[in-house]
Structure I
Amino acid sequence: MESEQEQQIVQYQPGRWLTIDLHIHSTYSGEALKPVEILDYAQTQLLDAVAISDHFEFKGALEAKRWLKSHPHYPLCLTAQEVSAGEHFHFLIIGGLAGRNLFQRKDLLKQLAVHHRAGGVVIMAHPWTAIRSSWVVGCLKELLAENLLDGMELFNASLMEMSNRASGYLKSLWEEWIVPYQLGVTGGSDCHQLKQYRYPGSGRTYVKVILPGEAGIIEALRARRMVGAVFGEQPLEFGWGGQGRSILLGLEPWLGELTKLRDQVTDYLSGPFYFDPQAARLLSGLLAGGHYQRAVDFLAEKV
């Protein structure tokens, strides 16, 4: 999967949760952030990885990977594209054939099948935008029947611009597609330019990895060990979907495992602790920012 653009192999402990933004656009999608700027911002947001997923283009991801060869401590970059079958029916394709510019609207579903069978990941992007035509529903059912769809991007930063209308969309998608077909739930910022709601990490996916590097992330996504999330600067209200500055949603047991990780830190902070106030503030900041694995790692070092 990774050829001459192969980046560093990061060794993660089995069972570690990584924080990833699976939907970011670079200048290869028009007026947007440069690939290096995306990595810089992802670093400040403490993301473990990003997927630069330009429209029918993978050059942004490859440019970022080349830069990472001399900056090994930055977040990983996954090779990805966002492709469209028309009628606002979009997919994020990650790994597999994402490094080859083969994807066109004509025969897209056949190409997705080749990509998936080559070991790649297929995620339906912002599914609420797809026109509910019989053709779209039929294509979606065809993908599901062939087990070619790994997940739905249930959380996207654009939802925060939809206010309470998002609740009905989320509930319908959850009940009609995600639960019946046991699809993974992903999140992404869909960031083109830095805005109030759309910045790298405002939408994210928590992925439980077992294998190292990009291959480990791809394996986890295909195994659907993931939880989607959205984060806002102000409290969010999605009704059925939840409320607060951060909202998590995914299938069990993964949602329960991630929630337990978060609650472990919350419980510790609410009780007596024995390290300095500065460390306590840092731990609180990690928790508020949704950096649950890093908060648990910090706890393990201090307790």
Structure II
Amino acid sequence: MKAIFIDCNEQLAPVWQRVLRPDDPPIDVNREPFSRDELPRVLNDYDIALDDHSYMPTEFVAKCPGLKHIVFLGTGAASYMDIGELNELGIRVHTIKGYGDTAVAEHTIALMFAAARNIARMDREVRDGIWAPQEGVQLLGKTLGIIGLGGIGAEVARIAKGMGMQVIAYNRTPRPIIGVELVDIDTLLAKSDVVSLNLVLNEETREFLSKGRIARMKPGAIFVNTARGALLNEAALVEALKNGTIGHAALDVFHEEPLKVDHPLAKLTNVTLSAHAAFRTLEASMTLLRRAIDIVKDIAAR
């Protein structure tokens, strides 16, 4: 079976070479950018596609009759393709879990600190010649509410407890963790000084943080999202940031990526942004790419 890594970027290319083994099946690597409507050309004659966060609309993938497997480099394939529609076309979508739990959790904590101390805003202002020290928030003793206690959420809880925060959590199925109080979602939103969103995106969790739930957050709370943009109502988030329901948002993910320069979130001073980079550490990338190759290896051996 023929396989291709459709969107290997400059950052991943040396990591890819580092994790390859002599007994791995051949996998072609495409490093040239392409538009969505060029997918049929890029995927021509390939059975397996490795996808690092490129959008794969069904209408274009349907023009690739030989394609049988998509190996998505991460867990959030639903943000970039319609998995149900692709399954109906006979295409199986493989995702990779657990490769970067610590990396994403550390980025979550980093964004939390950046938001609490207005670091990004002061950085911008100092570079522009403005010397305006901002008053921050001390996190010791504050309540962190974690929505989703999977591998990443559990890591966030571990680090936050070590920092002296009080940690509460909501999980759709009971998952007891020592030192973490499980509560319902409304209680979490009302009590948390900081809310960290760590759910997996699927049809049940899409827009989990609705306009109504966002309105129930503790006034002035810090909101951190390193999961998926589609887990919340983005317009409601913008409104909550403007009216003070949310004091500061620190975001690594968005409804549409890359974020456009004229997007409302890019214009608010009480927002800290990063470029969907929470999982991007050398350690996590090596694990991710190795597991992707192993999936291809397993498919080819069947």
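Source structure of the calculated read-out (mean count of other Cβ atoms within 10 Å over residues 67-74, 22.2) within I, II: II. When distance in nm of label points 7 Å out along Cα→Cβ at positions 83 and 291 is computed for each of I, II, which one produces 1.3? Attributed to the structure labelled II. Figure out for me which of the structures I, II the number -0.32, -1.02, -1.18 belongs to, where log10 I(q)/I(0) by the Debye sum over Cα atoms at q = 0.08, 0.14, 0.15 Å⁻¹ was derived from the coordinates. Source structure: I. Which structure, out of I, II, was percent of Cα pairs over 18 Å apart, for residues 123-170 alone calculated from, if the result is 36? Answer by label: I.
Of the structures labelled I, II, one was used to calculate mean projected area of the Cα convex hull in nm², for residues 179-242 alone, giving 5.7. Name it. Comparing all candidates, it corresponds to I. Structures I, II were shown, and distance in nm of label points 7 Å out along Cα→Cβ at positions 51 and 147 at 2.0 was computed from I.
Only the coordinates and a few stated rules stand behind these numbers; no lab work does. Keep in mind that this is a model prediction, so the values were computed, not measured. Cβ atoms are built from the backbone, for glycine too; each structure is taken alone.
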